1. Could you tell me which structure in I, II was used to calculate FRET efficiency 1/(1 + (r/R0)^6) of positions 148 and 212 (r between Cβ atoms, R0 = 30 Å, to 0.05) as 0.05?
2. Which structure, out of I, II, was mean count of other Cβ atoms within 10 Å over residues 84-91 calculated from, if the result is 18.4?
3. Quick one: Cα extents along the principal axes in Å came out at 65, 46, 38 when computed from one of I, II, so which one is it?
4. Kindly point out which one of I, II the value -0.68, -0.99 was derived from, the read-out being log10 I(q)/I(0) by the Debye sum over Cα atoms at q = 0.19, 0.23 Å⁻¹, for residues 52-115 alone.
5. A value of 3.3 was computed for distance in nm of label points 7 Å out along Cα→Cβ at positions 44 and 292; which of I, II is the source structure?
6. One of I, II was used to compute semi-axes √(5λ) of the Cα gyration tensor in Å, for residues 204-307 alone, and the result was 19, 19, 12. Which label is that?
Structure I
Amino acid sequence: MDDLPRRRRSRQKLTAISLNEVAAYAEVSTATVSRVLNNSATVSKDVRRKVEQACQELGYVPNGAARALSSNRTMTIGAVVPTIENSGFALTVSSLQRQLNKAGYTLLLASSDYEPDAELRETRMLLMRGVDGIVLVGSDHHPQLLSLIEQHTVPFVETWTLAPGRPSVGFDNAAAAYELTEHIVSLGHTRIGLIAGRTSSNDRSSAREAGIRACLKAHGLALASEWFIERPYRILDGRQAMRLLIQKPDRPTAVICGNDQMAFGALIEASHQGFVVPDDISVAGFNDLEYAAHLNPPLTTIRVPAEEIGAEAARLLMAQIANNTLVNSGVNIPFSLVARASTGKPPAKIRTLPNTKMALSSKK
């Protein structure tokens, strides 16, 4: 058994190691090797360890195409996210991959940059590669996307949202935004602005806007058009939007941001312009990213368990694959309000922009 790796090296990898050679090296049957490679639960830990060690020492790589033909599975899952710049999506993807790896699956990741056409194109490419399942973000897609997935009879899961009648893992974005706004109003604010993410082709952003407007309406208030700004989910865009709001003679006393990155930018710009948060203006975010608690001041936000979304999405997808069926229900992941020092009572007197500072460059 010991001289087989040397023979393998002497051939300088000109020929492929066979399943029979792996079985002989591990001193098991070829059927056992197949069960290990297919992640069967009927194999003991000791046998699995012997086979995996044999594969590693021999440099054995299973023939993916052959395995796919025999099992009707490629053991790959495709995921399309709007962007990998967003820390929330990154946490979800990381958790998703960990759970899939435990089940013996490999994750293939693509980004759409919030473009429905790009999401459709990337999904089509993943389906062409024979993925066993698809993970998406949100419920707003290109009109052809879901029908394309259905044509391939591939199970899918939508994340970061709850889509009635479809497999989804997420939370009620409108309800979360409503609760955050309720907190701001309860502090005494009536002049509330919104720096939102792009709402076009983004059901999460549009739902949060709807929740904010609903809460304001319930209190006899409204979101003034001049206090509503849409921007990409980036720190610089949060700074630029905050500057536009606070330079207005008639400005809001509190600003809700579509995510924590925008809120970080808003805090930076408020400080840059000489305002004290929350004494002069309150700022709130959404997601509760890791750095939110360490800002100055710490950020009031909505805590979204992004990692749990990824883990539950993997479980829901694996269940569909194992049962060879599609589900039409969702998994509701609870959110929570985290009230920190970036929000306080409105100022007795509304200060205008203390000093005119150089405008931020719009260059990225």
Structure II
Amino acid sequence: MSRSIALVAIGGTGWMGGANYIRNLAAAIHAADPQQPVHYLVGETLAADWADAAPRTIVAAHGGMIRRFAIGARKLSAAARDAAFVYPLTYDNDYNLGLRWPVAPALGHTRWAGWIPDFQHRHLPELFSAEEIRRRDESIAQLVEEAPKVVLSSESAAKDFLRFFPAHAAKAAVWRFAVPPPMLEDEPCAAPPRFLLVCNQFWTHKNHLVIFRALGLLRERGIRPVVLCTGQLDDYRDRDYAEKIRAALEGLGDQVTLLGLLPRTQQLALMRRALAIIQPSLFEGWSTVVEDCRALGRPILLSDLPVHREQNPPGARYFPPESAEALAELLRETWENFSPGPDEAAEEIALAQAQTRLALVGRRFLEIART
């Protein structure tokens, strides 16, 4: 049997996108090569979020900074010796692995690659403190300098990488993930007969406010679409953002319902039933929400970003992310003309395509890992 690929656990309830990235990657590897073993490297800080990961090795320790870094490096080194490839090391390996640069000594002769999801802080610097921008820039530069390969999640991110780090162009590899075909369980969910759905955490760059402004414009015209929102109401970069959301909802009555963080089965059940999904983001990496819509054959209203155009899910409709007026018109058309799901015929086609797509992206990742 092949030596294992060691996947570093990232994300959790505070960053579902990171956790989904690793889970989708594991599914893609299995779809491409069922005989390829996968092992998870989990820091103690994420042990609860990754309790179902198996087999796994706990690689970081609690305690003072010096002790934590020393033990984290030692445990990672021991785990890496048994792996053929370790991925992903990111620009922040402290919170999960208790590890700071340089990381190569801990990995020894094991092949590994870094991952840069995107360069959001370069595109939207107003959403970050000067200190966080400095820390990201320094850590990304260290990653790029040290990593044998740097994986980017889209051609859009790869263009940024080549612009910011032209001397390291040969290290860049693009890997665009896909999602496994969702299990279509008849999950009960309390939802109105007709609704639109937003499936993003309430971070400022996710741009929920443009939806609420669009709903206000339509309300003035007597048109009242219903919108459900999943995701945690919290942005660590703007502690006042939750109040801004609540203030924006005043005057919309019961048109908008905040459901909080839901189990994935419930979120998928809502996606299947929705008239359409809305993703109004000001910035995105390669989006799990978009891939879920593709795998379910559901329509989606997308902000007109290069990465959204690159993902190009079937039947997507695009609008300028800053334009409440353009979104209002799309919401009106959707509310008046679209039908709720599930659409079993569209799902059957989409699910078959999702399985093929998953195996294709899995083979692409194995090419990166094995060369």
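Throughout, read-outs are computed from the coordinates displayed, never taken from laboratory work. Owing to the predicted nature of the structure, the values given are computational and were not obtained by experimental measurement. Cβ atoms are built from the backbone, for glycine too; each structure is taken alone.
1. Working: I: 0.35; II: 0.05.
Structure of origin is II.
2. It traces back to I.
3. On the way: I: 84, 42, 35; II: 65, 46, 38.
Structure of origin is II.
4. Numbers: I: -0.84, -0.98; II: -0.68, -0.99.
Derived from II, not from the others.
5. Numbers: I: 4.9; II: 3.3.
Working through the options, I get structure II.
6. Numbers: I: 19, 19, 12; II: 21, 18, 15.
Going label by label, the one that fits is I.
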